[in-house]
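Pasting the structures in now, so scroll down.
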Structure 1
Amino acid sequence: MTNPPEDRELEITEHIAELRKRVLRISIVFVSLISVMFYVSYSFLLNFWYNLVGDKHLYIFTPIEWVVIRLTFSALLSLIILYPYIIYEFYLFAKPGLYEHERKFLRSILIPSYLIFILGLLFAYEFAVPFLYKIALSSSIEPYLSAERTITNAFKLLLTFGIFFQIPLAMVLADRFKIVDYDTFRSFRIPVYIVILLLVTNLTMDFTGLTQFASLALFVVMYELGLLMLKIIRSFIRND
């Protein structure tokens, strides 16, 4: 199968120019949205804080700390909002090198990928993060909570859940494009778990280790779910 006739081989300089154009578009929109989000971030951040830690007071220890927190929050929120647009721009960049069936397949997963990402964020925001922080803070004798440390660690956990929720979809996609198949995923599951364990234990999320453990547990659950989905897909293909 060959690419559609309207596609042609591009020179490396044309590839770089095309990529630069799309990255520039993304950057302009991203920076513009951050500016808007920063303007309205104050009330959002307060709601975010009280959802995390209840009625505990917010302590800011340096003048620049609150500005950095608001910028980080604005960047994260902007990234979440622009996620479909960013993925779409990179899809358009890769489109000339894809077969038609690959294009259709990628178009079909863009929206599910975003929805799964949002689902992971919402699950973490509504349930996982407040629950973990409640346990962590109840076992801590620390009387003052640094706003920067507490909120930044929560951001990391939110993104971790959003990304890890997409693992089954990524595994199905890798198998579909014959990058990594079911047997390879299954045979390398233990080494993968060890690597993720080493990774999350070296990420500072909280002082109790609960969020690191939760991240590892979520990865294992999503990885096993991905294996189950691949097994089901394989059985359907064989039956057909």
Structure 2
Amino acid sequence: MSSDTTDKSAIRDAATVIALRDRETAPRVLMGQRGSGAAFMPSKFVFPGGALDTDDARVPLARPLPAVCAARLQEDCDVDLSHALAAAAIRELWEETGLALGLPGAWDAPPPDWKDFAAKGLRPSAHALQFVFRAITPPGRPRRFDARFFLVDAGEIAGDLDDFSGAQDELSHLHWVPLAEARALDLPFITEVVLAEVAARAHDPNPPETVPFFRNDDEESLLLRLRGAGHERAL
């Protein structure tokens, strides 16, 4: 997860990756457990993810996000973070699991957080990421995130899907969980909601045209759907 020392009381932009394996037969998702001493969601099983780093916006992508995903990411957002969010998703997957989402290629002077990724002879590629959910952490939590959830078919990941030897220590018990059994784990509420969305999309290879948005403001909580500029509506 990002080591950025930004004010923890602010809502921080973040990216989360839901890697889906064997989607046509017996779908499984990649999850790990946060430490018991973690300030945010201790001991919970979660998907790999974390806050944006300052370098994410400058990381060159071998291929960009699908256009429909980039467009949805720009809705209800003061600046276009689509590139940075895609790069952050790939970086967090790499840091927390050791799995690389990229294409063969070299790049000049990679930022420090990307040196090991670049050493594999890969450039990060966002073409397989699908923006499927957005959620803002409710008020009153020790940390708050504006998290965008990206679904990716595990077949797009380079290398051995069961090799987590390159993972950092953010998550333990990394394993591929049968989608039908994932909700039996100790999960954050929002992860349960996202899993239901993933289950509904497990057999659809196309990016969604509309995206659920669980917006928790200080005044109210709303479940909206991002469906095109100026067309947010409640579900």
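Compare mean count of other Cβ atoms within 10 Å over residues 49-56 across structures 1, 2 and report the one with the greatest value. Write out the running numbers ahead of the final one.
Working: 1: 15.0; 2: 20.9.
Checked 1, 2; max of mean count of other Cβ atoms within 10 Å over residues 49-56 sits with 2.
On relative contact order in percent (Cα under 8 Å, 6 or more apart), which of the structures labelled 1, 2 is highest? Could the numbers behind the result be given before it?
Numbers: 1: 21; 2: 27.
Once relative contact order in percent (Cα under 8 Å, 6 or more apart) is tallied for 1, 2, the winner is 2.
Taking 12, 34, 28, 16, 8, 2 as the value of P(r) over Cα pairs in 10 Å bins from 0, in percent, for residues 73-184 alone derived from one of the structures shown (1, 2), identify that structure. Let's see the in-between values first.
Values: 1: 12, 34, 28, 16, 8, 2; 2: 12, 38, 37, 13, 1.
Corresponding structure: 1.
For the read-out helix-only ellipticity at 222 nm (-39500 (n - 2.57) for each DSSP H run of 4 or more, over all residues; to 500), a value of -26500 was computed from one structure; give its label from 1, 2. Working shown, then result.
Numbers: 1: -26500; 2: -5000.
Value -26500 for helix-only ellipticity at 222 nm (-39500 (n - 2.57) for each DSSP H run of 4 or more, over all residues; to 500) corresponds to 1 out of 1, 2.
Mean count of other Cβ atoms within 10 Å over residues 193-200 computed as 17.5: which structure among 1, 2? Don't jump to the answer; show the numbers that get you there.
Numbers: 1: 13.8; 2: 17.5.
Considering all the candidates, the number was obtained from 2.
Out of 1, 2, which one gives -0.40, -1.04 for log10 I(q)/I(0) by the Debye sum over Cα atoms at q = 0.13, 0.26 Å⁻¹, for residues 65-112 alone as computed from the coordinates?
Working: 1: -0.44, -0.91; 2: -0.40, -1.04.
Source structure: 2.
When mean count of other Cβ atoms within 10 Å over residues 153-160 is computed for each of 1, 2, which one produces 20.6? Let's see the in-between values first.
Values: 1: 20.6; 2: 15.0.
The correct label is 1.
Given a computed value of -1.09 for log10 I(q)/I(0) by the Debye sum over Cα atoms at q = 0.14 Å⁻¹, which structure among 1, 2 does it belong to? Mind showing how you got there, number by number?
Numbers: 1: -1.09; 2: -0.87.
Comparing all candidates, it corresponds to 1.
Quick note: the coordinates plus some simple rules give every number you see, no bench work behind them. Because the structure is a prediction, the values reported are computed rather than measured. Cβ atoms are built from the backbone, for glycine too; each structure is taken alone.
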